[in-house]
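Every number in this text was worked out from the coordinates using simple rules, so none of it is lab data. What you are looking at is a predicted structure, and each value in this text was computed from that prediction instead of being measured. Cβ atoms are built from the backbone, for glycine too; each structure is taken alone.
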Structure P
């Protein structure tokens, strides 16, 4: 299964409107079935949609997933549906809630991974919201080149989104890699 490329027909602020391009793909009539997009969203370059299909009075709402790309005025996409078990599983809950039940094991596994991702995102700490002077601490869950498992790390926010402690400047990416599923304690806010 490859990519499909063609000239774009939808633009927004001078750029190809990937979401509108994909919405058009799934709004159609074919072999007695009528399909329309109920809700769609772009997460990075990946398009997710709840698509309603009515055929012979039977209504189903299923998930569409498209990888998208642009190049010199052309729009490219790789389309699939949830029964393909897409690797991309960042579909917004507002779309997942619209889907009707399915017997497809692949689709149900994909939906489960999407819900798990949404739950993980809810728990994710937004370090940029902490004011300068905030002190946080956590225990490492595994051994690393610099610390043993169970080492207590205490950091203070110094500027921008940088943290200092244990003789190092820490980026939020590094902090998140040490945190994983661990508990974060906010000891003092600026």
Structure Q
């Protein structure tokens, strides 16, 4: 049976390691401060006495816990970055009423690029790529005559005609593309 990797196991192990180090440090201070030489031994002895005084012992552990939590949070913020996010909401009269609430907004960690309206050819290619041939044809119908006669648009129209089974139109578009190739307008 395959074991799944649970991130909580790693967190628990880090917590156990932290508390083991903390307990070892406190116990070694309480037991071993007498072995330290000179002024350092006296200072640690006084600090151990103050720390082990009732109410101060609990306060010391609360202080150590708060410092630990703040240090871990600071480290996490440096590692993961700022928590600031950008909220993009869709609103206005052109929003369909049946649009779910979850589709009306999006959160971005980084500022999104400014929106741009794709060209009619790009929109038609997008509709074609998802199989919306009728919508692609409607977008082509909105193009001007000059736009329809551009080589890229002719290639797209040829591909659309072949995909929809319009053989006569495909032959006419191939002929038109061939004429443009002969005149050197295509690269």
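So helix-only ellipticity at 222 nm (-39500 (n - 2.57) for each DSSP H run of 4 or more, over all residues; to 500), computed for just one structure, reads -6000; which one of P, Q is that? The value was obtained from structure P.
Computing FRET efficiency 1/(1 + (r/R0)^6) of positions 47 and 95 (r between Cβ atoms, R0 = 30 Å, to 0.05) across structures P, Q gives 0.00 for structure Q.
State the single structure among P, Q that was used to calculate mean count of other Cβ atoms within 10 Å over residues 79-86, giving 18.1. Computed on structure P.
Which structure, out of P, Q, was distance in nm of label points 7 Å out along Cα→Cβ at positions 143 and 175 derived from, given a value of 2.7? Source structure for this number: P. For which of the structures P, Q does the calculation of relative contact order in percent (Cα under 8 Å, 6 or more apart) return 14? Label of the source structure: P. Of structures P, Q, which gives 2.21 when Cα Rg over 2.2 N^0.38 Å is computed from the coordinates? Source structure: Q.
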